[in-house]
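Bear in mind these aren't lab numbers, they're just calculated from the coordinates by the rules spelled out. Bear in mind that the values here come from a model prediction, so they are computed numbers and not experimental data. Cβ atoms are built from the backbone, for glycine too; each structure is taken alone.
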Structure P
Amino acid sequence: MTRVSFYILKGSEEADRQEFACRLAEKAYKLGKQVYIHAPDEQQCEQINQTLWSFRADSFVPHELDTGSNESDCPVLIGHTSAPPRLMDLLINLDSEQPKFFSQFERVAELINDDEQIKTSGRDRYQFYKHRGYELETHHL
């Protein structure tokens, strides 16, 4: 069954959530995991794409935007419209709702900060997962 981790971040800037998503993706990549970063829209996908190139000077995380092609074997994909084209290990969710395909992942990472809208939607997702019996953990950073 999918494990769901909530990461509670300080601050209310979206850039901080994106940077943490990149750090988490880097860590998972180094552990040999396949990562899908789910964003709410194309603009945020592009921002995450750029952040993955620049969040740390000594880091390289192979990644690409999900085009829906089943041919990609890139370890980190970024998308916003549908499920990834193949099974992957970790879903990093930056959207305000849980994606319909979340249960195909071993782990889901929900990133919550001090923005009221993000906290409110995060509480809703927490209750959603809890009522369905998913294993939940919370990390305060």
Structure Q
Amino acid sequence: MSAHAHGLGGLSPRVWWAAAGVAAAGSLAWLATHDPNQPGHYPTCLLLQATGYYCPACGGTRATYDLLHGDVAGAFARHPLVPPLYLAVAAYVLYRVVRARQGRVVRTTIPNWLPVAIGVAVIAFGVLRNLPGWEFLSPA
């Protein structure tokens, strides 16, 4: 079988998924034990530091920390898109696992418009969370 059929570097997709799972678990374990609310644990957002404006990701680390500690309301307050994002990722991974276990084709192509739509949504979110009256989108 060719290296292309096995994926990047000739490794099987299972190896790549396992590596991604291990990396994600390690990252989440680190975050669960290192509170981002404590000064000095993580760098400050460069955009926030330079301009005073929140970037589209501001509050995401603290929201993830809150989720890891069972504080769903706190996670939504820190970044309202993080909890639904994790649900979407979990649903996608579950979809892939179920389809693969059933021996069915796992679709790996995405529509051309999807990355553009995601980019536009991220930029719009970044702008909106800095506008007066939209403070509910800003990190608490």
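Annotations for the structure displayed:
- Origin of the derived value 2.9 (distance in nm of label points 7 Å out along Cα→Cβ at positions 23 and 71; candidates P, Q): Q
- Entry that produces 16.4 once mean count of other Cβ atoms within 10 Å over residues 47-54 is calculated, selected from P, Q: P
- Structures P, Q were shown, and relative contact order in percent (Cα under 8 Å, 6 or more apart) at 21 was computed from Q.
- Winner on FRET efficiency 1/(1 + (r/R0)^6) of positions 15 and 39 (r between Cβ atoms, R0 = 35 Å, to 0.05) once structures P, Q are ranked, highest first: P
- For -10500 (helix-only ellipticity at 222 nm (-39500 (n - 2.57) for each DSSP H run of 4 or more, over all residues; to 500), calculated) the corresponding structure among P, Q: P
- When percent of Cα pairs over 28 Å apart is computed for each of P, Q, the one that comes out at 34 is Q.
- Per distance in nm of label points 7 Å out along Cα→Cβ at positions 95 and 127, the highest-valued of structures P, Q: Q
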